[in-house]
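So, here come the structures, one by one.
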Structure I
Amino acid sequence: MKKILLYSLLSLTLFAACKKEEVLVDGQRPEERITEAVTKYTNALTGSTTGWKAFLYPDGGGGYSFYLNFSKDNKVTMYADLDIDPAQTSKESTYKVRALQNPTLSFDTYSYMHILADPNPATFGGAAGWGVYSDFEFTFDKLSGDSIMLTGKLLKSKLILVKASQAEQKSYNEKGLLNSIMAQVNYLDANPNLYIQPDDSGTRIQTSFDYNNKIFSLVWEENGEVQTTSTGFAFTLTGIVLKEPLIYKGKSFSEFTWDTAKQVYFTMVNGTRIEIKTSVTPILPLHTILGVQYSTITAPNAATYPGWSTDFQTRRAAAAAAMLAGPYGLRLDRMAFKFNSIQKTMVLTVDIYQGTSRFVGDFPYTYTKTTAGVFKFTAGTPTGNAALIVGNMAPLTTQRLNSDNFTIDYFTHPTTRALLGQFKSVENPGFTFTGALQ
């Protein structure tokens, strides 16, 4: 009995000692440390009376900028570079800083932040059920000077907050972000062939701004092979900022500033100003910059078009006739082929009309590409309204796109001189079609 009592007392003593050692770190219990951290981050967020510039980089790629202003009553107003309205019209929602396993920032009512994660592809594109694989709940990683780093709880998106100045706050409130985006997009649309020459070698480095997928790339030829380095980017009040620096022969590029006076982009590297230049002709073959500079090739709604072969016209007409004769009386309209070079995906989006009502059907593909630029597309499962027209589209998809290899090259419109993109089947070279490059 004495031994049992002795062991019991010894166990209780050890338990008490262990418990004391587990809960006290630097003299604080875990709940005390979390509460202190929540207070620290809350005070930091609300302490910037001029708000925060925010840069979000989702797991699905790309980059997006926000302006966030947190109030002490858990309200947050924001702008975003997602589209015209978010860039010029502020939206108010709510937020919380909570003590979960780690201090957490949650945007808990629908906001511009949620658009990226919207499960409906019609909202902002992306994958059904996931959007562009972005988060709207983040754990705090670090507070460093005027910056806060956070990581998405579910998908590990990276969110960086930087204190805005009073002048920047004023600019956001006066449509500065929208004006910056529009000036840059207009320039990029008018000047598709951009390059830099960062050294004296004479090498022209293709610089590509895919502003639909928010991907910036440097593309060049080296020893007969095409080299590409890409990252996400976000628009700012003064240009663009990259997710991470891109390196070319020891030179690092992390942001590009839009010079409003000279109407050019420039960056500073080791104290030297390097400007992006324009060319009247393409710098590199089209297949190297699909999903980089150009994200989409859009075939118009037409019976015939420059660069369309007889075989393509016949098959498109057959697909259109089958849709119209089907149970829903659908009319085939334009077809957009959207590329993502990072994920190696291509989505064929078909516009279909029932009367005056427009619907879309998505045919997703993955692809491989040889160094010579030969594409092989592998079909996925059609989504949404595409399921209704799988059989109708078979002359174009099942019998050609799904089974053949393709080259994709430039094609000049004989009348307008516009630069188009042209698909050409390797196995059936009489099957070709073109579309506008975007």
Structure II
Amino acid sequence: MSTERVQGRRQFGHRARLAPTPAQARLMDDQAHAARTLWNCLHDWWTMLPKDKRSLSAADVAIRRARQEIDWLGVLPAQAAQAVLKTYFQAWKNCWDGRADAPTFKSRPRTVMSVDIPQGRDLHITRVHRRWGMVNIPKVGRVRFRWTKDLPVGKHATSENRITGARLVKDALGWHIAFRVQIFEAKPEPHTGPHVGIDAGVNLPLALSDGNHQDHGRPPRLPDGTADRDKWLNPREKARLLRLERRAAWRKQHRRRGEKTSRRLRHTYDQIKQLRARATRRAVDWQHKTTTAIARQYGTVVVEALTITNMVKSARGTLEEPGRNVAQKSGLNRSISQEAWGRTVTMLTYKTARRGGALHKVPAPGTSLRCSACGFTTPGSRQTQAVFACKNPDCGWSGNADHNAARNVLHLYRMGLALVPAAGRAVVRRPRGVKPATAR
């Protein structure tokens, strides 16, 4: 990739909510099922063939023949079928290079329903008014979508600024379209804002070293001390979710072993998924707004290099050495997972870079135990999860524990202890046929 392209062109995705009619929704469902079935047929065909007869051109011919002989595969557009082949072949390349496991069968209940539209010229996007736009979906027709971001369409579309494609994705809230946008923009000027250290916590989501803490106003725990896994729902939605979960449990216990799930139970599960998806959407919305405000205000953002997978490990232990406080650790793990610290760091990384800033990481050990005022680590200073009181007789500083950790994070960066990113590191490839140590 040339230096001009790195500095000038930017590719990103924009997701918008579709508002299809019931007939259009059924057509998109049929296309998604056809795309998943085509993947499974291609996988069976590829694995049964001898290795010397496997090729991309032979797979292309097999897909064309399958779409001609099987009527219900014809609902999938030809370009979407070619996208399935391209994605499948790329999955094998990732496996051969040691970056992922081998592609497998896609089951219906566990696979996200999606259809790819590889060419942007087929979309014919137009803006109806301030809140809605229209997009053309092959073999479906014109579908409305929520217009929440200015897109390079119409007279604003050029060879540099354009939409290169899209992807239809269905979740619990319905169908969405993810546009692949390419724009040309000038290299941002260096951000002259102040430096700030950020500590991610449970009681205080984002504690900043200058005291400008970011809180979403939802307590992580209930009055009885248990973790609140539904904190992004209002009381009415929480009550409805509890009723649905009890209804699903009651209907499930009356189902015999091996019996097919009833339509009523599946409908109850769909209602639960809708509430969960609504809570996730609100959490992601808060993260986007908060990280955008931080990237605009500060030029250098410093965070801890946390290994979240190790932090959320279970404390159950083994039969020989059982763990302690397993229930409390499980509640803490749920609270950490709900805050999605890794997603926050990812957002801060690209948003600060777009505005000329930078994000740095410092070692995490000791940041919550050291006093940011005197610099000493005295046993017993971290009294509770939210209170830090220095036990040094010459200091006696006290305050929020997360605020203290954020000041220590910024101090480590100013001392030159920022970690160097592993850029340009060679990809370690494993021999073919050797399974990785961990699954994807």
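Every number here is computed from the coordinates shown, using simple stated rules; none is lab data. As the structure is a prediction and not an experimental result, all values here were calculated from the model. Cβ atoms are built from the backbone, for glycine too; each structure is taken alone.
Out of I, II, which structure matches -12500 when helix-only ellipticity at 222 nm (-39500 (n - 2.57) for each DSSP H run of 4 or more, over all residues; to 500) is calculated? Present the calculation step by step, with values, prior to reporting the outcome.
Details: I: -6500; II: -12500.
Considering all the candidates, the number was obtained from II.
Something else about it: Ranked on relative contact order in percent (Cα under 8 Å, 6 or more apart), which label among I, II comes first with the largest value? Mind showing how you got there, number by number?
Values: I: 10; II: 16.
The structure with the largest value is II.
May I pose another question? To which of I, II does the computed value 0.65 (FRET efficiency 1/(1 + (r/R0)^6) of positions 36 and 116 (r between Cβ atoms, R0 = 35 Å, to 0.05)) belong?
Numbers: I: 0.65; II: 1.00.
That value comes from structure I.
Assuming 3.8 is distance in nm of label points 7 Å out along Cα→Cβ at positions 212 and 244 as calculated from a single structure, say which of I, II it is. Can you show the working numbers first?
Values: I: 2.7; II: 3.8.
It traces back to II.
Here mean projected area of the Cα convex hull in nm² has been calculated and equals 31.5, so which of I, II was it run on? Walk me through the intermediate numbers first.
Numbers: I: 31.5; II: 28.6.
For mean projected area of the Cα convex hull in nm², the value 31.5 is produced by structure I.
Given a computed value of 3.3 for distance in nm of label points 7 Å out along Cα→Cβ at positions 204 and 308, which structure among I, II does it belong to?
Numbers: I: 3.3; II: 2.1.
Source structure: I.
Quick check on the output: 0.05 is FRET efficiency 1/(1 + (r/R0)^6) of positions 124 and 228 (r between Cβ atoms, R0 = 25 Å, to 0.05), derived from one of I, II. Which one produced it?
Numbers: I: 0.45; II: 0.05.
Derived from the structure labelled II.
Follow-up question, since we're still on this one. Here distance in nm of label points 7 Å out along Cα→Cβ at positions 372 and 404 has been calculated and equals 1.1, so which of I, II was it run on? Working shown, then result.
Values: I: 1.7; II: 1.1.
Only one of I, II returns 1.1 for distance in nm of label points 7 Å out along Cα→Cβ at positions 372 and 404, namely II.
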